[in-house]
Structure I
Amino acid sequence: MGIPEKIKAIQDEIHKTQINKATEHHIGLLKAKIARLKKEMEGDIHGKTVSSKSRSGGYNVRKAGDGTVVLIGLPSVGKSTLLNRLTNANSKVGSYKFTTLTVVPGMMEYMGARIQILDMPGIIEGAASGRGLGKRVLSVARSADLVLLILDVFQPQHIDLLKRELSEIGIKVDQKPPDILIEKTDTGGISVNLQVKSRLSESLAKDILRVYGVHNCRLTVREPELTDDQLIDMLAGNRVYVPSIVVMNKIDLVDNTLLMQIRSRIGNNFIPISADGNQNIESVRDAIFQKLDFIRIFLKPKGQDADLDEPLVVRSECTVSDVCTKIRRSLTTDFKYAQVWGNSVKFGAQKVGLDHRLVDGDIVSITKKS
């Protein structure tokens, strides 16, 4: 029996098993076995490696700008029109399915940032398993800084489908890596240190670790309410964690009553727009900028005034070293010290080193070694 057949057999067993307290342990183990088989099928187990291109059949898209955003949605939800509104791209637009058959990039300039937007082919249910162009489409999202989930106002329930397909290919939307530490040892078996209340029992945690061939380790759990899925994700090791924004398109075709019904069904966490009618596009631009967590740093050449017109856009939590690297890679080697004006220092023109963490609006002057 091949790996796909083994996975199918385990999935069938899960579907036949009634979910309750008595079967939690059994189902958790079955899920771990499926995840490990999928990892083995991708060639990541027992020291085997394959390129990301051959593993996923993904598109080769060169990242550009200060951040990369991908548009994910079913066919004909308006992704191409939205790309054209947000950027100067010219993505083909049509009222029929699968208009976009490749990745179309555009560049959005906003608040001093240059943000790459990628229009993807529409995905369908089963995309993560290879239906349509699914794996190729979803693979691009693995390297994105942000995912825009585009919904048709008449099909808001597809939000669950999109998140499920992304999860199946290892993209965890709006989640963070669980706070788990696995320290492998040579002997001693598996010890579990639960520092917080966990939904995962010690016995199931140990059995999941054994499924992945880990028989000696110290497992420290600091993640509140840890689940079996989170431990499996950590052991799989090929998960990425990406923030998202939900965009509800074609609102010009409905009234407020339907929008209220949608909010009662999926919540308020979406931006209502009309790409065709150019409605609320500026809200999408602003949400992208805010979600990418950008800050603006102003550079001050030595002996000159700071350039307050063209900021250097970087991600929050950046350091002086990050700024040097963005200006020129070799600048960190030539670096002597930096002077900073702004909220990250106690006084203006304070001298700092490469590890100094900057905040939005800081002015930085870099002095090189003579």
Structure II
Amino acid sequence: MAYASSADADMLYLTRFRTTDPIVFLKKPGERGTIVVSQMEYERGVRESTAAVMTRADAGLPEILKEEKDRTRAYARMIAGLSPGKILVPPQFPLGLARELEQFHPVVVDRGTVAARRAVKRTEEVREIRKVLLAAEAAVSMAIRMIARAKVTGGILHRDGKPLTSEAVRQEMHMLLLSRGCRAQDTIVACGPDSAVPHLRGEGPLREGEPIIIDLFPRDEVSGYCADLSRTVVKGEPDTKVGEMYRAVRDAKRLAAARAKPGVEGAALHQAVVEFFAEQGFESNTRGFIHSLGHGIGLEVHEDPSLGPGGGPLAAGNVFTLEPGLYYPEVGGVRLEDMVLLTPRGCTLLSKLGERLGV
């Protein structure tokens, strides 16, 4: 691998070294691996990385650059000089660098080795995820309080005499997260018809009697681990259908949690929720339940395992979301999302935030 670990979860997982500078990671079977860094990153690398550390000068890059002015080709020569033979690279490996490496050694694309390792979380990883989740819960709780305490004038929620908007709620959530060492982007605070579009961020004043989906997926600035949490609330009296949707979504999530066991396929859990919704009178695919049941989460918000139509067997140590939802443009959407840890006996709920529709 040869790129910034801050932008690549596989690199961060393998090296435990977060940097915006391009680095190279090399590992032979049975060894802990070595990172090649700039001189300015050497001391920090020694302190923080789980891999051995060498500089680009140690790897011979300055001498290669005297002969080779194309930097990509020079990097390939440096890597090839440190590698005895066939080189295994991830699917996201830079194509140009791979082509240059092929001039020296065979290049083979990895088909999920690192992703499979990342999907089974170690104890310390679960601890880091719990830390981010606590911050997410605090932010979502604050957002719900803002909505619950808002005054209603002309069907519009107000705070301090001004309309309470999606943007205002989102800003307050992000400020709280920053105070806890986390950042979030594209946070969803979507009301009414906007809530029927699963990933629409939402904008403008929040309204009485309409579903408001709050979906937050922050990342810890130090560890890089993520959390994901959603709640749906209504200020005032919800529409009858929204209430029915809410109960069906809540029960679907509980059904999935009860059936999740090591060896059960993510696709089977997804299908169980599809069938449950059908029994409750709600369709799937193009209306109603239009996305996967859930996804793995760790150094990325979306990673293995998948709890969608193509999801394979789950394993003890997986951390994933359960997030069934129902979406109808005429009334809005309802989504409830929690994070769980799969143990040999079944699901352990990581999320502790309560659920209630009316606030």
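Taking FRET efficiency 1/(1 + (r/R0)^6) of positions 189 and 301 (r between Cβ atoms, R0 = 25 Å, to 0.05) as the criterion, the top-ranked structure out of I, II is II, with the highest value. Rank structures I, II by mean count of other Cβ atoms within 10 Å over residues 69-76 and report only the one at the top, that is, the highest. Looking at the calculated values, the largest one is I. Source structure of the calculated read-out (FRET efficiency 1/(1 + (r/R0)^6) of positions 149 and 293 (r between Cβ atoms, R0 = 25 Å, to 0.05), 0.85) within I, II: I. Which structure, out of I, II, was distance in nm of label points 7 Å out along Cα→Cβ at positions 85 and 325 calculated from, if the result is 4.9? Answer for the origin of the read-out: II. Here the criterion is percent of Cα pairs over 22 Å apart, for residues 21-180 alone, and among I, II the highest value is seen for II.
Quick note: the coordinates plus some simple rules give every number you see, no bench work behind them. Remember, it's a predicted structure, so these values are computed and weren't measured experimentally. Cβ atoms are built from the backbone, for glycine too; each structure is taken alone.
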